[in-house]
Structure P
Amino acid sequence: MTRASQYAGSQKTLVLMAHPAESSLTRAVTRAIIEALQLHGHDAEMVDLAAEGFDPVFGPADHSAFNRKGALPDDVQAEQRRIDRADHLILVYPVYWWTMPALLKGWIDRVFVAGWAFDEDAAGRISKRLGRLKVSLVAIAAASESTYVKRGYREAMKVQIETGIFDFCGAPVIASMLVTPDQLAHPSAPQKIASTLIRHYETRE
């Protein structure tokens, strides 16, 4: 049995990117991940938030739904349905001010809401609802690894994103990569990053 046939049809993966530029490294890495997943027999779908025109603003309709005074906006429900069809969510994004871009953060703000990503009872107890969804994070950095370590930015990102968002909702983070400039110097860097991610992906299936 080939590796591709071994994993064929086993996983539906959303690979979501948050960068508007066609020539960006974020897009190159995203495409390489999609190609690697498909080569290994996975059903991979690319989600380009900028190209799709997703509105990241948590507006009046979102606030009304949060207060249980209205339905979730249609675009939010569509994103939730897309995630519901997936087994694995991969986020690929540039690091802006030591965290994810506003476009991606707004997507999380609007989509990962109470009643879908988690529940809270009258006593304040939290029920995590996304335990079935595996998550991988690929952050494209402009600063060196030593800068992230020295200033504590890497740990801050882990606490904020891995613990504060995904663990809060019960979604296990199976891979978290910080891709620094030294890893991006070679033209084959996107393919190497994709290969590393696939190894994490398959060892956790």
Structure Q
Amino acid sequence: MRKLLFTFAFLLILPLFVHAQERTVFEEPFDEKLKDGWSWLREVPGDWRIGDKALEIKMEPMPEGNQVRNILYRKPPKKEEGPFTVSVEVDVLQPYSNQYQQAGLYWMQGNELRHKFVMEMIDGELYVFPGRLPIESEHVVLRWRVDDTKIIAEYQPKATGEFRKAYEFTLPSRNDETDRIALQCWHGPANAESWTKFMNFNITQPEQRRVSLGRE
């Protein structure tokens, strides 16, 4: 009986942290213009546009020296701010046809690519990559769940239903000054136009709510 009373009293004063739903840190609907905080790397103004709640980027062929153009990026939350999730919906205006044609999320430090999670054409088949998991539609949501240097990559085929895990990855390091999350597409065909659509870019974080079972 004494043990039960002690446990009850302890619970009355124990502060609990309850994980609530994710809170939105940043949301980009691509409605008429870009929100503040975005920057372009090697911008070609005529090869991107915003319309119908989507950012559309023209996919160029493999550029000389891998100097991909029209990379749109912004800073992720800082390490000290805790875990976060970033997601973007990807679709196309013309079906992919070129080897390694790809679009999706890229992790950069400065202007250097460190990691990617993309929809990619490989040997005539469409995959999410890394993981090389086949997808049937050129319409997918790509999502990273980031905790310090650990990344869990997930995807949602046809932008509907449950997310599926693609792979896990550990970044070599994090640097709040140079870390960038980018949207990018490239390896388009040389003899035809090909445009990729990015929609519903979101960054969220778990919201913690402090709850006390005792009186205030």
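Readers should treat all values here as calculations from the given coordinates under stated rules, not as data from a laboratory. Just so it is clear, the structure is predicted and the values come from calculations on it, not from any experiment. Cβ atoms are built from the backbone, for glycine too; each structure is taken alone.
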Item checked: Which of P, Q yields -1500 [helix-only ellipticity at 222 nm (-39500 (n - 2.57) for each DSSP H run of 4 or more, over all residues; to 500), calculated] -> Q
Note to self: If relative contact order in percent (Cα under 8 Å, 6 or more apart) is calculated from each of P, Q, which structure is the one that comes out at 35?
What the structure shows: Q
Check: Kirkwood radius over Cα pairs in Å computed as 19.0: which structure among P, Q?
Finding: Q
Check: Which structure, out of P, Q, was distance in nm of label points 7 Å out along Cα→Cβ at positions 21 and 117 derived from, given a value of 2.1?
Finding: Q
Margin query: Quick check for you: by Kirkwood radius over Cα pairs in Å, for residues 45-124 alone, which of P, Q is greatest?
Written below: Q
Check: Which structure, out of P, Q, was mean count of other Cβ atoms within 10 Å over residues 141-148 calculated from, if the result is 19.1?
Finding: Q
